[in-house]
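Please find the structures below.
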Structure I
Amino acid sequence: MIGFVRGKVLAFGVDYCLIDAGAVGFRIFFQHPESLKIGQEIMIYTYQNVREDEISLYGFLTLDEYDLFLKLISVKGLGPKIASNILAASSVTAITEAIENNDVAFMKHLPGIGAKTASQIILDLQGKLVAKSDIAVNDEKMKDVVAALKSLGYKTAEIAPVINKLKGEDLSLDAYIKKALALLLK
């Protein structure tokens, strides 16, 4: 498997780039041609897709995009072309938040995604995209809410969507915890 390609950009089109990596040129499906310049040195993380009639490479500028792509193609019925188009249409952060917040409407607006596929993506990936170690919150009260919920045995993947729903509200610590518990028990 080819993990990444480093070389000079020879050419690019709407959905691909051609990279000269020494004596070998790679044609890589790539959804961000606006970020490239001819002759530019670049490193692209790649996913090698092998089918009966085709071997193709899909490229990503960041590891976050690459990791989300791998998770998307693990969803039943979602292939690399649609996953690549999803990442081209929105940011990793927006897609992750939509999945964690059960936002089917947002997911349906992505190219190639209908209601059934949007629901399947959310079902398969919800709770798997949040960082395992911690939840990023700036407010001290929210940090206390997270700590309280963790002490009650809730996992980070369960807490993150609830915290996202509570952000922006101005409640006391007790009220935050009660509301968070109510959301977790639904």
Structure II
Amino acid sequence: MKILVINNHSKHIEDLLSKIKLNNQNRIKSIDFKNLNDVNYNEYDAIILSGGSSFSVLKHQDEYSKELHLIKNCKKPILGICLGFELINFAFGEELKKLEYKEQGIITIKLISKDLIFDYLPKEFDVYEGHRWVVLKNKKLNSLAISKDGIEAVKHPKKKIYGVQFHPEVFIETNDCEKIFLNFLNIARLAK
């Protein structure tokens, strides 16, 4: 499979790339979000939007305009991580709220809807987070998981677009999160 990774200046980009290089059959291209004009994203089987810390989504829509256009118009499966999650929510009109403090560290999330992206995962599990923005409720996207801070995972009701607020690429001791990448790639394989 051909996988496009859009790097939003994530400090975890190497971890992310290593997690999706699950076998030698995956061909991965990583590009900076600013260079999105230089690639035809429809040539890929799946797209992953990394986390990032350069700019928040709010007040920086111009910087992310190409990525927001991709999210709204691409027909390929998409997985957004942290900032990618925020971009997906913003693209579909959901409200982002800034936290008073940065959420960083390990928290427990709870699955509230059954979906293939969470196959073979327990109903509650620990994840690593590092973000300042949250989504408290969804009007257009389907909520899949929650934590004490708000919504942790979403899915578009008709497209294979997923977002997770946490970082499944960051290893923690009880890490079940690698399964999320396997599940997403399986979803993309079935969509081909």
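The value 15 for percent of Cα pairs over 28 Å apart was derived from one model only; which of I, II is it? Walk me through the intermediate numbers first.
Working: I: 39; II: 15.
For percent of Cα pairs over 28 Å apart, the value 15 is produced by structure II.
Here FRET efficiency 1/(1 + (r/R0)^6) of positions 44 and 60 (r between Cβ atoms, R0 = 30 Å, to 0.05) was derived from just one of the structures I, II, and that gives 0.75; the source is II.
Which structure, out of I, II, was distance in nm of label points 7 Å out along Cα→Cβ at positions 20 and 156 calculated from, if the result is 4.4? Checking each candidate, the match is I.
Computing Rg and Dmax of the Cα atoms in Å, for residues 76-123 alone gives 9.5, 25 for which of I, II? Structure I accounts for this read-out.
Work out which structure the value 4.3 belongs to, where distance in nm of label points 7 Å out along Cα→Cβ at positions 116 and 148 was derived from one of I, II.
Numbers: I: 4.3; II: 3.5.
Attributed to the structure labelled I.
When helix-only ellipticity at 222 nm (-39500 (n - 2.57) for each DSSP H run of 4 or more, over all residues; to 500) is calculated, the result is -13000; to which of the structures I, II does this value belong?
On the way: I: -13000; II: -6000.
Only structure I yields this read-out.
So if we calculate relative contact order in percent (Cα under 8 Å, 6 or more apart) for every structure here (I, II), which label has the highest result? Don't jump to the answer; show the numbers that get you there.
Values: I: 13; II: 22.
Evaluating relative contact order in percent (Cα under 8 Å, 6 or more apart) on every structure, the highest lands on II.
Given a value of 3.0 for distance in nm of label points 7 Å out along Cα→Cβ at positions 52 and 100, point me to the structure among I, II it was derived from. It must be structure II, since only it matches.
Every number here is computed from the coordinates shown, using simple stated rules; none is lab data. All of these numbers come straight from a predicted model, not from anything done at the bench. Cβ atoms are built from the backbone, for glycine too; each structure is taken alone.
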